[in-house]
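Every read-out reported here was derived from the displayed coordinates using simple, explicitly stated rules and does not represent laboratory data. Keep in mind the model is a prediction, meaning the values are calculated, not measured. Cβ atoms are built from the backbone, for glycine too; each structure is taken alone.
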Structure I
Amino acid sequence: MVNDQLTGLRSRPQLMRDLAHQMEASQVFSYIVINVNRFRYINENLGYDVGDRLLQMLAQKLEKIALNRNYRISADEFVCLVAPSDVSYVANQLSHMFAEPVMIDTHRFFVSVSIGIAHYPAHAQTINDLMRYATYALNEAKQHRGNTIKQFDRTTITNHINYLQMETILKRALAEHLFYIINQNFA
């Protein structure tokens with residue numbers, strides 16, 4: 001098993017192996033992705049050592065909430081794999097674990113997380129889709145700031161795809177000078 005050097009949690013490669021194993025065994029589970037809000041801001045203003053210690057603190061709290069089912073998949077993103085019956089409890093615990101300010105050295109500050117959830121096999125049948133759908137939910141949670149939990153909803157995909165298509169159409173129309181300003185005097 002490969003662990004993340006900073007936090008001691010399982011790493012992304014181990015997550016991929018564990019997901020494949022659970023899917024091959026047809027196990028039902030929930031995939032919770034957690035993002036530390038404004039982590040870059042913390043690193044830039046308080047220093048990388050404070051950011052590292054915050055990540056270590058978060059990892060320790062994750063281990064208490066979702067025993068041995070936790071992964072660090074990027075700088076400020078973590079994943080928990082839990083039984084669907086535990087997803088509400090775990091997500092709420094994660095959301096509330098930073099209700100009090102964090103104290104690291106002489107720095108006292110508040111931290112919040114955004115949480116996205118997708119379920120296997122209810123939402124997705126492949127690793128890629130499961131991770132993508134949880135990330136869609138995470139991005140929805142980030143839009144609300146603070147400790148927000150969002151579960152994947154199929155309308156989220158439709159909204160994102162429609163947005164990308166509209167953006168492409170508008171950029172193409174701008175590049176091809178297809179917009180015209182019409183001055184109408186309605187006096």
Structure II
Amino acid sequence: MSLPDALFGEGITLAGDRVWQLTWQNGVALERDAASLKERRRVPYKGEGWGLCHQSAPDRLVMSDGSSNLTFRDPRTFAVNGTIAVREGSRPVRNLNELECTPDGAVYANIWQTDRIIRIDPASGKVTASVDATGLLTPAERAAGADVLNGIASIPGTDEFWVTGKLWPKLFRVRFVPVG
């Protein structure tokens with residue numbers, strides 16, 4: 001599944017028989033056939049595309065654009081059908097990046113340029129948990145060119161996640177547990 005050189009791909013998610021793929025600054029989402037990955041169409045949108053995931057109940061896409069807002073979109077048309085501001089206490093949480101929707105209805109987001117992942121209640125926008133992923137890589141791995149944490153995916157049928165980053169030499173299988 002290649003993109004033309006003029007497009008920079010970002011978030012991607014499966015929604016039924018469709019795969020939706022964001023572009024970072026091109027303002028276009030690509031709808032693909034899930035079986036063949038052939039492009040079906042391009043849909044324009046305003047702003048940047050960072051992260052994308054699909055919730056099955058309610059049936060919607062959840063999109064991040066690097067701000068403190070999540071945008072909800074129709075999985076068939078890509079039309080906006082709502083937004084919510086993400087807050088931790090009274091403070092907005094900016095730089096929402098990679099997203100993962102989980103079967104329990106939560107949305108997990110990596111905070112760009114940090115080793116932090118948050119769990120968000122998409123109904124209220126409240127941060128319900130925070131994960132510090134500092135220390136997954138050794139100092140030598142960091143020094144060898146590993147970049148930012150930028151990948152999270154729930155593992156179906158488990159309470160575990162895959163976590164990785166840009167240019168990371170490893171993929172981690174983790175379980176988030178409360179501290180204390």
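For distance in nm of label points 7 Å out along Cα→Cβ at positions 21 and 69, the highest value in the series I, II is held by structure II. Tell me which structure, out of I, II, gives 14.8 once mean count of other Cβ atoms within 10 Å over residues 45-52 is calculated. So the calculation was done on I. Of the structures labelled I, II, which one yields 11.2 when mean projected area of the Cα convex hull in nm² is computed from its coordinates? Structure of origin is II. Distance in nm of label points 7 Å out along Cα→Cβ at positions 5 and 141 was computed and gave 2.8; which structure, I, II, did it come from? Answer by label: I. Quick one: relative contact order in percent (Cα under 8 Å, 6 or more apart) came out at 22 when computed from one of I, II, so which one is it? Label of the originating structure: I.
For mean count of other Cβ atoms within 10 Å over residues 53-60, the highest value in the series I, II is held by structure I. State the single structure among I, II that was used to calculate helix-only ellipticity at 222 nm (-39500 (n - 2.57) for each DSSP H run of 4 or more, over all residues; to 500), giving -500. That value comes from structure II.
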